[in-house]
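Next up: the structures, one after another.
Any read-out appearing in this document is the output of simple, stated calculations on the displayed coordinates, not a laboratory observation. Remember, it's a predicted structure, so these values are computed and weren't measured experimentally. Cβ atoms are built from the backbone, for glycine too; each structure is taken alone.
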Structure I
Amino acid sequence: MELARAYKFRIYPDAKRQEEIDEKLILAQQFYNRILEKSIASYRNGKTKVSMAQFNRFVKEIIQEDKKYLKLYSQTRCEIEFRIFKAYLNFFRRVREGNRKAGFPRFRSRDRYKSITYPQDNGSFSIRKDRLRVSRIGTMRIEMHRNIEGTIKTLAIKRGGRDYYAVFTTINHIKVPEVDDINPVGIDMGLNNFIALSDGHTIQKPKFMQQKRKKIARWQKIVARRSKGSKRREGAKSMLQREWEYVTNQSNDFAHKLSDKLVNSGYTSFAVEDLHIQNMVKNHRLAQSIQNASWNRFINMLSYKAESAGMKVMKIDPKDTTQECSNCHYIKKGAERLALEDRIYHCNVCGMTLDRDVNASRNILKRATLGQRGSHAQGESVRPQREAVLEELRTDKTHPLRDAVIA
């Protein structure tokens, strides 16, 4: 099978190369806005069809009006066209789905346009030892902290705060191993427990955002006080962005390590909830906590890692998984339904008492494996090291996930 991967490396452009990258980012942002402006004007003149051919005509007009956009690499300009085209397609899809907030394509500010893409490895960029050469920018040092596997397809140059990155996307042909699905596990996502497994283990996520809350609030106040357009405001925005990036990197690191551990812990398939985050964040009391939890990001990481290991990740409808008894399948109704603060599930029919998240994870597993052999049993591990790995998570005081697992 073909496996797509992204590799992100830090690059160290000198002052001249930084100016080149910053100039290209500004030109790309302006180019994007000009195409969008012309498409809106075309719609107002009665031309409702949106197509790449139409955007190509807009590009010719824009370049004839201002030759400065020729400083952008030709295929980079094509990629910008495709960004807008994709934004329109997503907008029309949401309209068809009846979404109230369909999200018409918006003009981009400089703060919201942070990358330029070279969509083909056709000589527009190359790597020699620790040097990266990019067309229309130049050569700069790159920190290759790991080897790139597969065929490089695209390169994106990104700016994050005061730092610069090169992101390569690759395609790798791998042979997926065949795994007998004899030890499936259900996973319930939550705020109190980040995940609860159907075998009884619960894992908590460190409160990265809470640890940085005061610093982020401090820099937000500084940015608000300083004059728009001033250098001091730009410097404060960079520091604020750095704090946010630090929290994001911590969260991503946790999700990567946890998904790695699960894939290598002896489970043969994973059943997760098909969450609709946009609907969940309508509860304003929990919106920030839900966003910080990054459930979708974790599920995406688990999915591609499990797929490359020959395992399945099954998404199921989460309706009433918390209210249903995993033993007798009675569903609580009316006044007896569990509230958010109720952490223990007690069934009034069969008398079962269990942690509410573990109970939900067992219901998730049951729904995913209904009708299959071993739908309720936990089964024997095909990888004997599963308990050893989980024990390591609980006991190793130096491990990054220390205190995350509660037996």
Structure II
Amino acid sequence: MPDFQYTARDSAGKKVAGQIAAATEREAVRMLAGQALFPLDIKTDSKATARKSNKRVKGQTMAQVYGQLSSLLRSGVPLLRSIKVLQKQASNDTLAFVLGEVHSQVEEGTNIADAMAQYPKVFSEVCINMSRAGAEGGFLEDALDRVAKFTEQQEDLKGETIGQLAYPVFLGTVGSLLVAGLVIFFVPKFGDMFDNLRERGELPIVTDWLLAFSESLRTIWAFVGVLVILFGVVAVNNYFQTDTGKRTRDLIKIRLPLVGKVFLAFAVARFCRVLGTLLQNGVPILKSLEISSQASGNRIIAGAIDNATDNITSGESLSKPLAQSGYFPGAVVEMISVAEESNTLDNVLIEIADNLEKRTARQLSLAVRLLEPIMLLVMAGAVLLVVIALLMPVIKMSSAI
């Protein structure tokens, strides 16, 4: 429920101010009257409302919410009552607030998908689009059940990937700190020792570069460099918040070496799963394509699907424009083409999504496992380079003696 700031007078005529939570302004007035307060001014506490609605809710929590809402609807519980039950059960303040807001808007006649769309940090695009299709097609409980399973699957994969990345990230962090400590605090102690070799021009170039790099890290320019990097990161992040930046980011994601294919495969799998689910539930193909293009989570893929939608409107097949886009694997396009001819597109799309997700998950797991020895080799190589750069002039001086 939103928070309202109020100014009122009590039964003794004393002016009081405070805050009250209510679904609407009219309900807030009624609640104040029940407290023997006569309201003079009531307004929404926009800061408190924004603070509550701008927080994210964990994916696993949302998967449970979707599943519970689906179960309640299947059991014949009306939508408004189902949302109210979930709101009362919610242990997360943000989730309870957002569910209260969704309940109020649905009660006033707003479509549940439109109400969810006002809280993009809580409800995913897949949930919003699937809920819209489910509400329009009369299969909201099935749509929410599929969203719950999809969200849980995505969260399991994310958790597994993060768990596998923990050790390589730890290695990289510790190794970087070790190398930085060597270069900043240990290497400079050899500078005076190697001055004679530098004057005679006999100092190895690797050692000279290492000493120069160490000296640069100890000056003000290192601090300036860090500030420039931080400023660049903030600028790039702000650019990625724009529409053009989001398209650029999505294009970079699918064209990155090694991991680009993983991002692309997951986007195609999401599109196939949502499109197949919608077709199975009787949603017309043009409407299904419109919803599933946004559910892919990648604007480049969504653009290719939108072009395919235009071609279907003019009577062409789906597989041809997808193949021409260059973003869909040949095997996927071929399976879609055969499915269109045999009129089994909905089932085949679900099968494609299952296969893509399983294969990509295995590839991702293998890539993460390979990252660990790679990080060890990189860190060992960096330390070895520092040691060699310092030992070469020492060996040369020993030979001269």
Re Rg and Dmax of the Cα atoms in Å, for residues 62-269 alone: value 22.2, 66 computed from one entry in I, II; matching entry is structure I
The highest value of FRET efficiency 1/(1 + (r/R0)^6) of positions 150 and 286 (r between Cβ atoms, R0 = 30 Å, to 0.05) among the shown structures I, II is in II
If relative contact order in percent (Cα under 8 Å, 6 or more apart) is computed and equals 17, the structure in I, II:
I
One of I, II was used to compute distance in nm of label points 7 Å out along Cα→Cβ at positions 6 and 366, and the result was 6.5. Which label is that?
II
Taking percent of Cα pairs over 28 Å apart for each of I, II, the highest value is that of structure II
One of I, II was used to compute helix-only ellipticity at 222 nm (-39500 (n - 2.57) for each DSSP H run of 4 or more, over all residues; to 500), and the answer was -13500. Which one was it?
I
